1. Looking at structures 1, 2, which one was Rg and Dmax of the Cα atoms in Å calculated from, given that it came out as 21.7, 89?
2. Here mean projected area of the Cα convex hull in nm², for residues 204-299 alone has been calculated and equals 6.8, so which of 1, 2 was it run on?
3. Work out which structure the value 0.85 belongs to, where FRET efficiency 1/(1 + (r/R0)^6) of positions 60 and 252 (r between Cβ atoms, R0 = 41 Å, to 0.05) was derived from one of 1, 2.
4. Computing mean count of other Cβ atoms within 10 Å over residues 92-99 for each of 1, 2, which one ends up highest?
5. Assign the value 20, 34, 25, 16, 5, 0, calculated as P(r) over Cα pairs in 10 Å bins from 0, in percent, for residues 188-259 alone, to the correct structure from 1, 2.
6. Looking at structures 1, 2, which one was distance in nm of label points 7 Å out along Cα→Cβ at positions 140 and 164 calculated from, given that it came out as 2.4?
7. Kindly point out which one of 1, 2 the value -21000 was derived from, the read-out being helix-only ellipticity at 222 nm (-39500 (n - 2.57) for each DSSP H run of 4 or more, over all residues; to 500).
8. For relative contact order in percent (Cα under 8 Å, 6 or more apart), which structure out of 1, 2 has the highest calculated value?
Structure 1
Amino acid sequence: MTMRDVFLGRLYAALKEGEKVFVVTDDFGAPTLDKIRTEFKDRFVNVGIAEQNAVNVATGLALEGFTAYAYGIAGFMTMRCYEQIRTNLSMAAELRPLNVNIVGVGAGFSYDVSGPSHHCLEDITLMRLLPNMEVLSPSDWVMASRFAERSLRVNKPKYIRLDSKPVQQIYPEDMKVALDDGFHELEQGAGTCVVATGFMTQVARRALAQTNAPIGLVDLFSFAPLNEAKLLTVLSRYQRVVTVEEGFIHRGGLDALIVGLLARGGKMIPVRALGVDDRFIYDVGNRPLLHKLAGMDEESILKAVAAPAA
């Protein structure tokens, strides 16, 4: 299933239940969104291709007591209106509760053949920079559903980055996962641990299924909140860490979070970062091709975990 359909399905259910929800979109669609548009005309507005205005309108609705959602393509919802997110949400939330949820569809290379204008490789770095902002990065549709539920009850700004394509289920629907921890150790291993986020948890999981080596796998599904002490305890059991993200590496994303965490904890554990290295990829092709060109495909992950520690 797609993350967005599951997420929007929970919002549709909340509206049916009478919750004070309002959805704002930037001329972006989805089948479930069409149901909301048709059945709840007074709780939906399309502001057109005007992401800054979408954030402004959502902020005003939240100030009037709504749980507001600004829904659009991830790269545009983050970068085109970054000043509005910073001023209206991050800064304002310092002074009062404000439940605005920026829902960005198309994280990473989701829109693979659309080229670098639609690839979203900067959002983790940009959004985790802001105070008072939850940054949520689900790896499957089950976690997307959990974050939809969280968005209804946690009264603060959030950025929820969703994949645009159908994804395999990783988490059982009845499995209890501590969302405030921000991560879950999917596989316990020895020696090397892979830390991945979003769609790359799916890729890393498929890659590690091809080896008998006892490689650990951590799914980091929340950059904030994150139980850093607990994550440090988990990573301290390993001799090396490999991070995998659909984003620019060495630019403040997942790899920077892990390196900083280990440094602050006094752990001299080497970290190998896999991701996009200081360039835009103009080659046209599907997601596996883009991963291969960036050196972050399944084969590259297997080579990274097999290589001796630096």
Structure 2
Amino acid sequence: MEEEIITSGRNIPHIDPTLDIWHWPIPVYLFLGGLAAGIMFFASLYTIMRRDHELPTAVKWSTFLVPFLLVIGLFALFIDLKNQWNFWRLYVTFRIESPMSWGAWVLMGITPLSFLWAASYLKELLPGWSWRLPVLEKFEAWIIRQRRKIAWIMIILSALLGIYTGILLSAFNARPLWNTAILGPLFLVSGLSTGAAVIMWMSKSVHESHLFGRIDLLLIAIELFLITHLFMGFLAGPEVQLAAADLFLNGEFAFPFWGGVVFLGLLLPMVLEIAKLRGRKIPAALPAILILAGGFLLRYLIVEGGEMTGYIY
């Protein structure tokens, strides 16, 4: 009897037929990155528009959260890396065709800028604060004079960061759920929505809170539009994308997605924000918390669902 050994590429653990190597740190990283991008986008926008005195929460106070959000998000990404101490290799090259390379350099740019931006308002947050060293006082004064120029850089970097969180996934063509150009804009709009919700929640000004309530209503409407077209594209696609869509339409992700993300995270906050704008006494924290929870759940389900889809069944 002759024995033959057959080597197959099927059923390799963690690769085929499912990819299951990205866990909770990745959705945390994507969510916090999008939230930080949303806050910094509005801070930059209204600085450029010279509305910093009118909208202090958007331009000043909410930005103190951003350095913490970015550091926690990067730490979540770091603990998910397989070879953690090789992360520096991303910064000795730049590959224009690689979303991960773009993301690494965008984060390298926006993270120190977020620290400088918040530090430039520290004396307004803490009257009597002193940097002790004259060189730091001079540096702070220079940063304050350059705020509008810095804002132009940050608005570009924040938009890139927000859209990158979706493009990072859509670059994986082998995963039908991620293989769509809508993920980038969807994650960008979701990040802007969560940023607007935080500003609305933090603001003590009725005018500012209502302004960001109206902005958030528009962003929620755009997000619902993008989600609708995301699934319309899947349903008009090949069999693998039909199977990916079925996970969310009839499968195990249907209830958390439509109940958690769409209803609790988008539609209900929309109703609450409309009621608040019409004079009803709705705590700003309620729609904001729902939007934040929905934003995180969106990323968690997209990451988990994408790992369950593939071209081999």
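1. The structure behind it is 2.
2. The read-out comes from structure 1.
3. The correct label is 1.
4. 1
5. Numbers: 1: 19, 55, 25, 1; 2: 20, 34, 25, 16, 5, 0.
Here the read-out was taken from 2.
6. On the way: 1: 2.4; 2: 2.9.
Structure 1 accounts for this read-out.
7. Numbers: 1: -9500; 2: -21000.
Clearly, the read-out refers to 2.
8. Ranking 1, 2 on relative contact order in percent (Cα under 8 Å, 6 or more apart), first place is 2.
Where a number appears in this text, it was derived from the coordinates with a stated rule and is not lab data. Fair warning: this is a prediction, and the values are worked out from it, not measured in the lab. Cβ atoms are built from the backbone, for glycine too; each structure is taken alone.
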